[in-house]
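See the structures that follow.
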Structure 1
Amino acid sequence: MGSRLGAVLRVVTAGACWALAAIIAKGAFDRGVSPGRMAEARVVVALFLLAAILAVARRDLFRPPRGSLGALAAFGLCVALVNGA
């Protein structure tokens, strides 16, 4: 697959995913799901899908480099504190 065709297919796929997310969100909002809960669901779905793709396609990138665990833990703690506030 050429690089131009691959880029076009990725853009089309991204647009289709964005449109599908809007359709799903509209149905969820009509059923009383709050926007905050919907955003949380989108993040969780994206996390699992992207982690699965990364684990299959680039397993070497799935493990953080040595020495970065402290920084990653601090970042995770900060994100948790901001979301908990």
Structure 2
Amino acid sequence: MNPDLRIIRAFANARRIEIIKKLQTSGSFTVTGLAREIGLSFRSTSKHLQRLDNANLLESSRQANAIWYRLRESLPDLAQAVLNHLR
């Protein structure tokens, strides 16, 4: 799939935009922590994070048995343009 199309699809959901904004303002989260923060189930949050990761918007790191997600420092140009527009 075209990388730009993945980015467009990632931003085409209000919950994913909420997740992106939360990561942008608060930094790193585990799936569990993020799910609590935004009021979604673990499973839904995990699926949204997977879609964002597939669009190359996230970085992750493992600490013990938890995976921490954060926005990439260097986002694709299209993603950065959308984020700038949402501010």
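As an exercise: Cα Rg over 2.2 N^0.38 Å, calculated from one structure in 1, 2, equals 1.01. Which structure is it?
Numbers: 1: 1.45; 2: 1.01.
The read-out was computed on structure 2.
Here mean count of other Cβ atoms within 10 Å over residues 12-19 was calculated and came to 15.5; which of the structures 1, 2 was it taken from?
Working: 1: 10.1; 2: 15.5.
It was calculated from structure 2.
State the single structure among 1, 2 that was used to calculate distance in nm of label points 7 Å out along Cα→Cβ at positions 36 and 68, giving 1.6.
Values: 1: 3.2; 2: 1.6.
Going through each structure in turn, the value belongs to 2.
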- Task: Work out the source of 3.1 here, i.e. which of 1, 2 gives that when distance in nm of label points 7 Å out along Cα→Cβ at positions 20 and 60 is computed.
- Result: 1
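Rank structures 1, 2 by distance in nm of label points 7 Å out along Cα→Cβ at positions 4 and 76 and report only the one at the top, that is, the highest. Don't skip to the end; give the middle numbers.
Working: 1: 4.5; 2: 1.0.
Ranking 1, 2 on distance in nm of label points 7 Å out along Cα→Cβ at positions 4 and 76, first place is 1.
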- Query: If you work out FRET efficiency 1/(1 + (r/R0)^6) of positions 28 and 52 (r between Cβ atoms, R0 = 25 Å, to 0.05) for 1, 2, which one comes out largest?
  - Reply: 2
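One of 1, 2 was used to compute helix-only ellipticity at 222 nm (-39500 (n - 2.57) for each DSSP H run of 4 or more, over all residues; to 500), and the result was -28000. Which label is that? Before the final figure, lay out the partial values.
Working: 1: -28000; 2: -18000.
That value comes from structure 1.
Bear in mind that the values in this text are calculations on the coordinates, not laboratory data. All values derive from a computational prediction rather than experimental measurement. Cβ atoms are built from the backbone, for glycine too; each structure is taken alone.
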